[in-house]
Structure 1
Amino acid sequence: MSIQDVIKKQVNANKVVLYMKGTPDVPQCGFSANAIGILRACGVNDPYTVNVLENPDIRQGIKEYANWPTIPQLYVNGEFIGGSDIMIELYQSGELKKLLEKSAA
């Protein structure tokens, strides 16, 4: 199975997926800490997370998968939502909470 297949399987098998540096309890960068904080503020307490620092192939592969150069990356219902900056904008506008509530329904 290629790394792209592994990523596709992770993204499609889970409603909310966050590729991040570190873990939800011990984020390894400010952007990842911010992303997990936003998800928690939206009521998502147990997203499927992937620590890209543990697997260099996933760390590079996820950038190619979404054609997005930075981490963290958020996926909801198999769809790429964006990185930390986009998450902030969507959270502040209320759109992210709505999107996440729809995914839980």
Structure 2
Amino acid sequence: MNTLTFKGYTARIDFDDRDNILVGRLLGINDVIAFHADNVNDLREAFEEAVDDYLEACAAIGKSPDKTVNGKLLLKLSPDIHAAAQIKARALGKSLNQWASETLSHAVVA
């Protein structure tokens, strides 16, 4: 995955082959903020400007920029994967929730 990070904010980067540009979109925020450029250096500059502008606009109107999450996650798995995960968790002496939380935590930090 192609991403950029600045001030704790992450953007996903894609290539638009129709317009021959790099396009980024901020993730984990309450609004849709996108930016684009013809090259990586300009894209990074556009990204940092987008983050700064967004944070400034949110502060001016007293709005939280970050998307609120409640800590609950509903997953749809195949019964085979669900059963295997349950067995793995129990084998480690953990609940499925504890094991999944730890496993996801390791995956997003890596």
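Just so you know, all these numbers are worked out from the coordinates, no wet-lab data involved. Owing to the predicted nature of the structure, the values given are computational and were not obtained by experimental measurement. Cβ atoms are built from the backbone, for glycine too; each structure is taken alone.
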From which structure (1, 2) was relative contact order in percent (Cα under 8 Å, 6 or more apart) calculated, if the value obtained is 14?
2
Structure responsible for 1.3, with distance in nm of label points 7 Å out along Cα→Cβ at positions 30 and 54 calculated and labels 1, 2 on offer:
2
Given a computed value of 63 for percent of Cα pairs over 18 Å apart, which structure among 1, 2 does it belong to?
2
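Can you tell which of 1, 2 yields 0.05 when FRET efficiency 1/(1 + (r/R0)^6) of positions 46 and 86 (r between Cβ atoms, R0 = 30 Å, to 0.05) is derived from it?
On the way: 1: 0.85; 2: 0.05.
Of the options listed, only 2 reproduces it.
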